[in-house]
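Some structures to go through are shown next.
Rule-based calculations on the coordinates, nothing more; no lab input. Quantities reported herein were computed from a predicted structural model and do not represent experimental measurements. Cβ atoms are built from the backbone, for glycine too; each structure is taken alone.
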Structure 1
Amino acid sequence: MNFSPKGIIPALITPLTYGGKPAEQPLRRLVEHVIDGGVHGVFVVGTTGEFYGLSLEEKREVLAITIDQTAGRVPIYFGSGAITTKECIALTQMAEDTGADAVSVLTPMFISPTQEELVLHYREIAQNTKLPILLYNNVPKTQVTITAAAAVELASVDNIVGIKDSSGDFSLTTEYIRRTKERGFHVLAGRDTLIHACLAHGGSGSIAACANVAPRLCADIYDKYAAGDIEGSLQDQYRLAPLRAGFTLGTFPTVIKEALELLGIEAGPCLGPVGPMTAEEKATLREILQGMGLLGEKH
């Protein structure tokens, strides 16, 4: 398969109305915001996009709006993670029918499959779609990991093209890279603080939540590195760090939505039980954005 996931791919929030429904016009404006910032793809209905609280039809709606607004300018990735293999296949086939370019499939959550069961899970999903598939490892959220050995085995499947690693375990990230580098398998950072490091070890880019808020800065980490400006890439990684560190100010993903609101980009609330940030937390977030040069006094 020729599809190559690479660059900075924002894991988009899902803008919502105060009734908890996807908000079309804010989503369209967000897509323009990140594309104007130079990103290399967009990823909808992932962890940052609150996939766990959206119905099948709402997921289809978000994907269709994004496809229409993107108009072929960058590839569109869709999150088809679920607990069961059956539901992952159904979501992946819906994404294929709707027009996504690729899917990212999170490990199951709540249950605790063995590595052998995970391999069979991903193989069965791959057999039921023509779309490129990114494995998605996010141990802090699911308590399930994809070992390097399992990734090596799955890299032999034609349409499994890579993995997003949000484990925060950089030793594991580098093992994914080292053990699959001859197989045309792409490893992308899922921790925004590790984009530069992932590139330096031979990774292909990042699916980055911070790229909702600072798309140009995130894209510059990749673009400068690709152009040979290694020090410039590293300095941009340092500039990005306070925003990622600020995620602890509220319950994920409310900090990203509040940051967008501070930038004048409508994001709406998070799905309950995730509530808004406190006034003190918002003030701290404002200081972070101002320190990064993303927010002027007018805001």
Structure 2
Amino acid sequence: MNFRRALIIGLPYFWLLVFFLAPFLIVLKISLSDTAIAQPPYTPILDLSAGWQGIKDFVGGLDLESFTWLLQDSLYINAFLSSLKIAFISTFLTFLVGFPIAYGMARAPQGIRPLLVMAIILPFWTSFLIRVYAWIGILRTEGLLNQFLLWTGLISEPLQVMNTNIAVYIGIVYSYLPFMVLPIYSTLEKMDDSLLEAAIDLGCSRLKAFWLITLPLAAPGVIAGCFLVFIPAMGEFVIPDLLGGSSTLMMGKTLWIEFFSNRDWPVASAVAIILLLTLVVPIVLFQRQLERQQEASR
């Protein structure tokens, strides 16, 4: 029995060890290496084949040149700040669009809720790349959006939407909207409607009841949805590259350029490490704070 229990508990940790920790350590090792014009394009500093002496030489000759370079070059700082800005605004816009959709799904009749959920996840049946390319045909100067606005007379000349941050926001909100809607819907669906009825009976207006009851009860789903949107948006590459053009600066594009154009793998790995820590550390701290609050409420 103890073996089965240990096996069930150990499998998720084994999965994280193989597919998360091991790649993380490989990238960390590359970030501490020296750039070289060779194959591979870096010179490892850590030589495990030399045994304990190799570890001692690694510790004694350790330098953080790649990480120091990130602080000295304004390109990486601006890319990081721009990624934060775009990811934060995109997450906020996704919440503004996704919450009413999730709320409407949760308040819909029980029989049609599965169809509404199916409609939300239906875009995932199409390739992500094809869906992003479709927005090029919509947002470009001679695209469907400008043709419609010109036909209605709302504008006199085509709008320049492509190759701007607005196009990036549209692409991210569209692509990651289901990740916001589904967690919020899952939370709102479990809400007891009698709480709202009791609040209204006690004199609360519907708006006040929504603010005091519905929104706080939906907070776990909102937080989960924000994490699910913010984390991939922070390192997004395809949407900024196709819709934002060269003027859009984000960490994902910077990583691609360093790996495949500049072939500076140590610096690119250092960027990846900092990006990962920026996303993981707040999540871990938030999870611990949530556990403390749950223990204090018991």
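Matching task: -21500 is the computed value of helix-only ellipticity at 222 nm (-39500 (n - 2.57) for each DSSP H run of 4 or more, over all residues; to 500). Pick the structure from 1, 2.
Numbers: 1: -13500; 2: -21500.
Computing helix-only ellipticity at 222 nm (-39500 (n - 2.57) for each DSSP H run of 4 or more, over all residues; to 500) on every structure in 1, 2 gives -21500 only for 2.
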If Cα extents along the principal axes in Å is computed and equals 53, 45, 36, the structure in 1, 2: 1
Which of 1, 2 yields 26.9 for mean count of other Cβ atoms within 10 Å over residues 6-13, as computed? 1
Value 21.2, 67 of Rg and Dmax of the Cα atoms in Å, for residues 150-285 alone was derived from the coordinates of, among 1, 2, structure 2
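For mean count of other Cβ atoms within 10 Å over residues 70-77, which of the structures 1, 2 scores highest?
Values: 1: 18.1; 2: 12.8.
When mean count of other Cβ atoms within 10 Å over residues 70-77 is calculated for 1, 2, structure 1 comes out on top.
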Re relative contact order in percent (Cα under 8 Å, 6 or more apart): value 19 computed from one entry in 1, 2; matching entry is structure 1
Which one of 1, 2 has FRET efficiency 1/(1 + (r/R0)^6) of positions 102 and 246 (r between Cβ atoms, R0 = 25 Å, to 0.05), as calculated from the coordinates, equal to 0.30? 1
